[in-house]
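Dropping the structures in below, format is structure tokens.
Readers should treat all values here as calculations from the given coordinates under stated rules, not as data from a laboratory. Please read these numbers as outputs of a predicted model, since none were measured by experiment. Cβ atoms are built from the backbone, for glycine too; each structure is taken alone.
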Structure P
Amino acid sequence: MGQHHHHHGDHHHGDHHHEDGPLPASFDTSVPDEALSPEELSRRGMLRSAGLLGAGLTAGSVLAAPAASAADSGRGGRRRHGFHWLAGDHHIHTQYSPDGKYRVSDQVRQGARHGLDWMVITDHGNETHAKIGVEKVNPDIREARREYEDTLVFQGLEWNIPAAEHGTVFVHPGRHEVAVLKEFETDYDGSVRGAGDSTPKNEALAVSGLDFLSDQVRRRRVRDILMLANHPARKGIDSPHEVRAWRDATPARHRIAVGMEGAPGHQAAGIEKAYGMGRARGLYDNSPGANSFPGYPLESYRTWGGFDWMTATVGGLWDSLLAEGKPWWITANSDSHNVYADTAARGPHSDFEKNGRYEDPVYAGKLDLAQGDYWPGQYSRTHVGAERFSYAAVMAGIRAGRVWVDHGRLVGGLDVRVTGGGRRATLGGALHVRRGTKVTLTVDIALADTPNWAGFVPRLARVDVIQGDVTGEVKDKDTFQAPTAKVVRSYDVSERSGRIRLTYSLGTVDRPLYVRLRGTDGNRSAPGLMGASADPHGPAMDVVGDADPWRDLWFYANPGWVLPA
């Protein structure tokens, strides 16, 4: 990384950053170690120790197993190659946010140092950002793209969704990236438009905003745009019918709203007061307000093993969305504003309202323990199965649901596939088989064998297989339960090491279903909110003021469907 790394051709011209480019130098085994910068060499060492460099990666899959895309598996075809699994973070703030302080280069440098391949800069939507910041940040992003050629740096923003919470909106780089974001923020941001209350008019404005973004892609002003809902259960104001409306707002081929944060950022906020903020993981220490959906239980305002209640509850809102047979994916990220135990302070003499940014950070002379964030990649990672190292491929991988997430580097690699009738599908895919076909789920995991950023090697203790029936579109759009979803098999892997393979027979399948995975270090567990019959050993609700995130690690994978005909 940085200015002295191996170059991959000319990546300095707007729309063409990394597009269809070769692997980063740290991945490319034809580049000798001595030609790498210290940061690149460090990343290569991590890849080697995790078993991710060499045959597995060049074959396209983490664990050297071929995988099929959703589209290919739907036609019964097999890809000749698998995917490059690229780690990233879609929720990062800088000095262009009213509650941030770091330069774009600081966040990108740290993300690269912590092993990320792609990042999205998402400063807060507001009047100042719409008028000044969205344009001012762009040169910094473009400079970061030039300096860190092995890192994909997207420009986005954190949308104040009208009538709801926040969401990441990001675009494929190009000459219109700023213009599209600026127009969108000016016309459809809930803060700019004064449209925060939960009213039908404001809910309709949010859908109109997604329609606008879809239209920009259709008109080819930008190549692609995605939206992901951030910290969806934090305040209880993302109602089930709103989530469904976002998901269904635009045509499936160019769907803009594709998922949500399965786990929020601000994970360090749960560290006890003597050593940290003494608040809640994700800053999930709220209670119902005037705009909250009244059907949500009080437990929904807390995280569970660091994950949002919508994701962590087996048979809950996420499962109810999946049971409709429609895609809705989960991610994890840092929401990095102010990093725990950092020594930086905002630049002096800053005038944010006038300049749309804070002055560059300065040394504060002390560790700041009263902050709740980690650097991008330091704790949370979103792994995307991409066909190549490019902006378009990362966005396509996210849209397709080829995504798994982990905390604290709990696992080194994950490969998931369902097979039957001579066909296969991977994460986000749909396996189409004849009714009565025997179907098998196969999971290959590279267990962690190197220390994480807290200095210890995490140990995976258990892997759970969760299954639910596809029951079709719901009549009540505020449904947030899926009665058939449950843990169907748990594997104790606490005494295993290296690479492991788990197989689970779904039997002869005669009805549409989906299957998904999660895993844990086993430190904290409790029966799920839907009862022990659905989830006997799920994540426990995090304790406000006493929830060290490094002592309760989980991974989650997006689902695959089996659709017999």
Structure Q
Amino acid sequence: MITRRTFNGLAVSMAALGTAAPSAVFGQSPAAVARNKTLIVAVQAEAPVYRNVGQANPYSINNEDFRGSIINMFEPLFYYNSNKNEVIPWVASGLENNEDYSSFTVKLRDGVTWSDGKPFTADDVVYTLEMLMANGKGKRDLTQSSGVADAVKAVSKIDPLTVKIDLTKGDPRFAFKYLINYFDIGLQWLPAHVWRDVPDPAAFSFFDVAKGWPLTTGPWKVTRFTDNQIFMDRRPEWWATKAGLATMPAMERVITIPGGTRDRMAQLVAANQVDIVNDIQISEVMKQLVTQNPKITTFTGKDAPYGAKDWWPTSLYFNHKNEKWADLNVRRALNHYLDRKQLIDTAYAGASEPKYDPYPGFGSLKPYIDAIRRIADKYGIGHFDKAKGDELMQKAGFVKNDAGIWAKDGKPLSAVIEAIPVLNAIGPVVAQQLKNAGIDASFRSTPESRAIMRDGKYDLCLFGHRGSISDPYATLENYHSRNALPVGQPILLPARWSNAEYDRIVDEASKVPPNDPRLMDLVKAAMEIWMREAVEAPISEWYHRVPMNQTYWTGWPSEQDPYMQPSFWYTSGSFGYVMPKLKPAS
């Protein structure tokens, strides 16, 4: 809890901002830059220090450390502003597709240059896609490679500024999967003149300060990367200013530090030591932050819910590769044991809404959500009913032992709920609700939790949903059998569930363009199976409650000026669009 004493008496040392002597250093000691010319970001690094110092390969499976900093140097073909449902052409100027969506043609913007002065051309797009295709058909040790390999048949250079991408089959959503960057979706483009001679792309760090690596088209260069700070310094030239798309960023330096716990990040931003931090999910803390420090604002200003609705509604996931959850009755029982109102009231002071489905509550998805709600009610998904849960556990052959724990054949049902730190507010409450119902449940969130979840080595986990924004297909695809990888093979989709009937419906939906009336019946048919099988237990909407300090920088995204999401840790690199729009406070 942030107390008045914290606000009035907090003194954060410079060591807390990462200027203490590091144990690993890449780069020199850059010249000092005044605080009012420096943007300081505290990122949730999921460990006290950065653990992959010098890693700037955007496709490395170990890219967590730079997703709140270096990733924002990489510019996309197109940005996407979910607040306005707006596609923003960036290093590309145009995109066309043929009638059956089996071929896409990208027109690149003339005058875009890499940070070493060489032009950004079709060669770079062709190289990036072909490299990912080759990896996805072989070792598959780079993120995005398997999806690109499955989707792309061939890529060719038509002229220096035109690329043709032929797909293995028609896909009306290909552009939104790979060419238009938003949230954690989209590709980072690589300079072919550096990468084409790399023998093993997965092992290439793409980091060397002396060589100016990583090369990007953005207005930044990395000058320092240690285990507790990353410096990005402004370059003197940026193609986007000449193209009239942006002005040169006002800040001369961006420093990103490991933020530590949510409490510590709240303290840093409250004391005006940093300008922005990851979500502070506890609504009461956010209220104190904006009330007690007049310089702090949020996407909704000083008012609840103190943030913007995100694409990441929270669910309790069953690991469908774990025999504990093979019995449908057990999955349904756990769903009934969750009191979503109590969870939201306890963790978020009521500032959220319960979920009955895996879709974010964006307006464009509302017709589908309304239709799905009737199916959820039919199967009791999202309905708290402890007596019904007990009935289902007994039907599955469980009886309560002397300790009040459900057991079968003398073996108690136990489960560790794994989660990343952003879910620490709600995780213990979920565990306690299950424990109260007779499940020997415990909650765990450590620096290793993301890897445990990614590799499928968990019992239960709390996580959100990457997927749909305005088109319902993307979320449906998350549960296709091709994502039900064996335990040990990493994937960012936790369920690892498979159902052949569901797959056939989703395959059919993939051929139907967004907003086609036929899509509604397919979505309902797919969700009928999803609800019937109790694939997971939906919990609540997700809000990015991001405090933004205006002591040094103004112009943050808001409801009044929703030019982009304020979240800086997206692998899409969308915060690269925000930084040039920030203005000095004085």
Response to the item:
relative contact order in percent (Cα under 8 Å, 6 or more apart), calculated, reads 20; among P, Q the input was structure Q
Item to complete: Determine which structure produced the value 12 for percent of Cα pairs over 47 Å apart, calculated from the coordinates; the candidates are P, Q.
Response: Q
Worksheet item: From P, Q, which structure was FRET efficiency 1/(1 + (r/R0)^6) of positions 309 and 405 (r between Cβ atoms, R0 = 35 Å, to 0.05) = 0.40 calculated on?
Response: Q
Worksheet item: The value 16.4 for mean projected area of the Cα convex hull in nm², for residues 341-516 alone was derived from one model only; which of P, Q is it?
Response: P
Worksheet item: When mean count of other Cβ atoms within 10 Å over residues 101-108 is calculated, the result is 23.5; to which of the structures P, Q does this value belong?
Response: P
